[in-house]
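Structures given as structure tokens follow.
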Structure I
Amino acid sequence: MAIDIIKCCQNKKSILKIENLAKVLKKISEPNRLKILCLLKGGEKCVCDIWQCLKLPQNLVSHHLKVLKDLKLISSKKVGLKVFYKLNQKVIKKYLKLFKKAIL
């Protein structure tokens with residue numbers, strides 16, 4: 001058990017990875033952000049579809065989308081006046097791998 005703890009705190013790089021993972025987990029623990037990630041699991045969605053599905057004000061959904069985008073968990077593209085969001089699978093897989101290393 002003590003050996004596993006040492007591996008997680010072995011050097012500055014591993015400590016920073018754990019701290020970064022904790023920051024991400026804290027930010028996505030907000031239920032509406034998890035719901036957004038779950039919605040996007042089904043494919044790319046327009047912000048108008050997301051806020052209507054969640055039954056939340058558009059400005060609140062936009063705030064949550066910005067947090068997820070700042071974490072690079074999602075990406076967006078503008079088509080005309082609409083903004084479409086999708087999961088960033090590469091970043092999500094990176095955090096899943098780090099999470100598994102930390103707890104398994």
Structure II
Amino acid sequence: MTESSQITRQEVAHVANLARIQLTDAELDHLRSDLAAILEHVKVVQSVVDADTPAMSHPVPVTNVFREDVATPGLTAEEALAGAPESEEQRFLVPRILGED
């Protein structure tokens with residue numbers, strides 16, 4: 001990419017080719033300005049970052065909350081099927097679809 005904020009059409013086409021994306025001429029022109037704006041935003045962020053700024057993947061700390069995995073009793077087949085409109089051989093009975101046998 002060029003150092004200035006002006007991105008050439010050829011650079012957009014090159015990035016699209018690397019990403020295996022086919023773009024029309026209109027899309028190349030539109031994305032040219034979008035990529036330039038993105039690079040300007042990156043410059044702003046880079047100007048704020050200094051050697052004392054820690055690298056991070058999220059702006060706020062992310063913690064995973066774990067709980068004990070405790071097995072609890074489930075429903076019996078009769079309880080599970082109690083509210084079913086129809087059942088057969090301890091299974092839910094549903095209408096056939098797509099003419100399947």
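Worth a mention:
- Comparison of I, II - label where distance in nm of label points 7 Å out along Cα→Cβ at positions 17 and 57 is highest: I
- Winner on distance in nm of label points 7 Å out along Cα→Cβ at positions 41 and 81 once structures I, II are ranked, highest first: II
- Read-out mean projected area of the Cα convex hull in nm², computed value 7.3, structure in I, II: I
- Among I, II, structure where relative contact order in percent (Cα under 8 Å, 6 or more apart) as derived comes to 27: I
- Calculating mean count of other Cβ atoms within 10 Å over residues 73-80 for structures I, II picks out I as the one with the greatest value.
- Label whose coordinates, when helix-only ellipticity at 222 nm (-39500 (n - 2.57) for each DSSP H run of 4 or more, over all residues; to 500) is calculated, return -12000 (choices I, II): II
Quick note: the coordinates plus some simple rules give every number you see, no bench work behind them. Since we're looking at a predicted model, the values are computed, not measured. Cβ atoms are built from the backbone, for glycine too; each structure is taken alone.
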